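Multiple structures follow.
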Structure P
Amino acid sequence: MASKNDLGRENQQERLKTIGWIVGFVDGEGCFSVSVFKNKTTKNGWQIFPEFVVTQSERSISTLQEIKKFFGCGNIFVNHRYDNHNENLYRYCVRNIHDLKDKIIPFFESNNLRSAKIKDLNIFKEVVLLMINKKHLQKEGFDKILSIAGKRKI
């Protein structure tokens, strides 16, 4: 019979495997994006929209469900395709600024990406922190976000 320590070790090893799998999967299929949209309801007419996304085809939706369960936040959306592909795409998205700050960013800070996406994460983190501190609501902060996210001034 396994001791409590042995069971704890097994759970720890499973968790480490899951963490490594998620990091590798996001390195290949994930995205840290910052979009800017016209929005008449905002003070300056524009909205900054940070989003963590992982995309998969319909037959691999269970992968996205596993990632969503792991993080405990976000949603899965269908992206209907009208091209020559036979199946829709699905997107696991985390858009809530506090989930991004408290769950997504800390996870990837503790579990390093290995691709060039580490640069995207760092830019993403800076934008999210500026938004948490409400800097995006002032022209100077808004322009700074546009600058670091690779956009031109609006």
Structure Q
Amino acid sequence: MKLSNKGRYAVRALFDIAFYNEGRPTQVKDIASRQGIPPRFLEQIFQDLKRAGIVGSKRGPQGGYLLAREPGDIPLGDVIRAIEGPIILGDRPANGAKSSQADDSRRVTEAVFEDLSARVEACFDAITVKDICGRADALSLRRPAAQRYVYVI
């Protein structure tokens, strides 16, 4: 099983919003620059995440994409399912076919793959965007200093 670039980029983009902007609106160009993700591809990813209710968007000069939920309420399983679809390791057996020894053997192995799929899915569901931010903190990843503007008249 290999996670596509789209799935990996989605996780990186959500981490970026949560870690560098504390879940507030973040412009695609900023995320793309920090994470090395093509901006047009990132826009497509955000459309899928928005449909799944994981991110929202805000228009205007201070706009961008923002987390629709708290980082601790966004398991990676939700992100992967929104981007990749269901997490399935095996083929789904055809229904209504006559049973043969080969079909019976296939049902046994497919049951094993279904169990493994559930375990993999549980692993993804056990890690949240907040957990990733905690790991970044533990690795002493630096956040940029907040920009403060002073206007003198």
Structure R
Amino acid sequence: MSVLRAAASLTGLLMGVLLTADPAGATQTHGAPEGLYVHQIAHLFFIVSMGTLEFWLRQRNLVREQGWKYIQLAAILFILWNLGAMTVHFMDEHLDLLGIRKVGFWRIHIDSLPGHFGLALLYYLLKLDHLLCVPAMYFLYRGLRRLLAEAEAESAGESPP
């Protein structure tokens, strides 16, 4: 009976935390300029890292194997995601060409100056950064899983899957 009470208490606590949590945005804005600079440098470092990985995979001809192909695709998607996130951060903090207003829990309104509709559309599309980041994480997972399966099959003396 005590296990059931503990499970009910834990479930109640978890529900309380989930229901009182503040919304988390897909991209972050940073008040002080130092935070933004460090954050942008981190995006740049991630881009260079993924570019180096992609270069290394091609140089060693590892992209012939399925697992490494998935990891290569993940690296490319991470590069694109970081470029988009850096652009959105720049537009949020440094450009006064757009007016972004929160009009609801799930909605924002983007006002653009006359002649800058394309910039507003670009901002909107780049705010959908999860459309690059989530597939990148999925392909990284698939690639690592495939490499693990191949290593386990090789150590057991079997042919790889």
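Structure data summary
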quantity	calculated
Structure responsible for -14500, with helix-only ellipticity at 222 nm (-39500 (n - 2.57) for each DSSP H run of 4 or more, over all residues; to 500) calculated and labels P, Q, R on offer	P
Among P, Q, R, structure where P(r) over Cα pairs in 10 Å bins from 0, in percent, for residues 78-133 alone as derived comes to 20, 39, 25, 16, 1	P
Origin of the value 2.3, where distance in nm of label points 7 Å out along Cα→Cβ at positions 86 and 126 was derived from one of P, Q, R	Q
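Only the coordinates and a few stated rules stand behind these numbers; no lab work does. The shown structure was predicted, so the numbers you read here are calculated from the model rather than taken from an experiment. Cβ atoms are built from the backbone, for glycine too; each structure is taken alone.
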